[in-house]
Structure P
């Protein structure tokens, strides 16, 4: 059985599969799955959209860093981060110091096909949400490219296939994963 030595932080755009692939990955490795956005919602007793609306993005980002720091101090797990979390140098450093970042890289067309019908994306509540997504993508890629590992998404890969791809990437890091995964 494989043993996860460090928390694996899933990073990337909304719709990249951080939650779905992260959940499958956690199951395959027999470790907890934690979603930083869900932890923020639980702590604030409000949805992310409500936090953005009432307190603004800077307030949300500060809470996000606090939650990430707490989760990274805990037992090794698979951690799904919000799409903007890895843009922060502080958050990148927190993840780098205690875990490993895995960028689920997906192109804009694939991301759009996954998020276009969702109403839970406050950053896409614009007149042209696809163009907003494209602009966010272009702005964020340089930060995501700093991740320790990159795994490419494809429309023909199932969630389980993606989890297997991530495990293969993690095997290149003996400081993160040792032994054989399921």
Structure Q
């Protein structure tokens, strides 16, 4: 997706050789015009899939999932919660994941009321690094007896193992921008 790649080159900031900061347009401040184009592109790439729900993990994936929902006839968006709360249902599907950016494990949860064996779920997230978050979401959908329609990723870091991990589980992955490497502050696309 050329528009996204241009935005990454213009406004993204490389930290070291494995962190790309896109907080000026994707996961802190949000460029809604770009987000609309991202939603349209996910619809185009998954047009042959029946999608009944969109699933993401809090918090950076929520905006992408919500905008994308518009292009799937406003199917419900569910986000897995990272923290326990008094108002979260007691019966949940859970998965343990490891955050690459925060360098720590956590448990994600989705109320059993929101997923069932009748659902065909599109998983959406902002980044794909080692695949732990996406794999956790896949596990939650499968635990509910649902079908994973695919995983849509805004930015994939191809030099990490995320895609391989998901494809090993026979999950279709569609990434809008695939980064081959980040060296000397420069982003190289695949």
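Derivation of every value follows stated rules applied to the coordinates shown; laboratory data play no part. Not measured: the values here are computed from a predicted model. Cβ atoms are built from the backbone, for glycine too; each structure is taken alone.
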**Request:** Kindly point out which one of P, Q the value 13.8 was derived from, the read-out being mean count of other Cβ atoms within 10 Å over residues 28-35.
**Result:** Q
**Request:** Supply the structure label, taken from P, Q, corresponding to distance in nm of label points 7 Å out along Cα→Cβ at positions 92 and 108 with the calculated value 2.2.
**Result:** P
**Asked** Upon calculation of FRET efficiency 1/(1 + (r/R0)^6) of positions 76 and 100 (r between Cβ atoms, R0 = 30 Å, to 0.05) from the atomic coordinates, which of the structures P, Q produces 1.00?
**Response** P
**Request:** Kindly point out which one of P, Q the value 3.0 was derived from, the read-out being distance in nm of label points 7 Å out along Cα→Cβ at positions 36 and 164.
**Result:** P
**Fill in**
Across P, Q, distance in nm of label points 7 Å out along Cα→Cβ at positions 44 and 172 reaches its greatest value in structure P
**Request:** State the single structure among P, Q that was used to calculate helix-only ellipticity at 222 nm (-39500 (n - 2.57) for each DSSP H run of 4 or more, over all residues; to 500), giving -15500.
**Result:** P
**Highest-scoring label, criterion being relative contact order in percent (Cα under 8 Å, 6 or more apart), among P, Q** = P
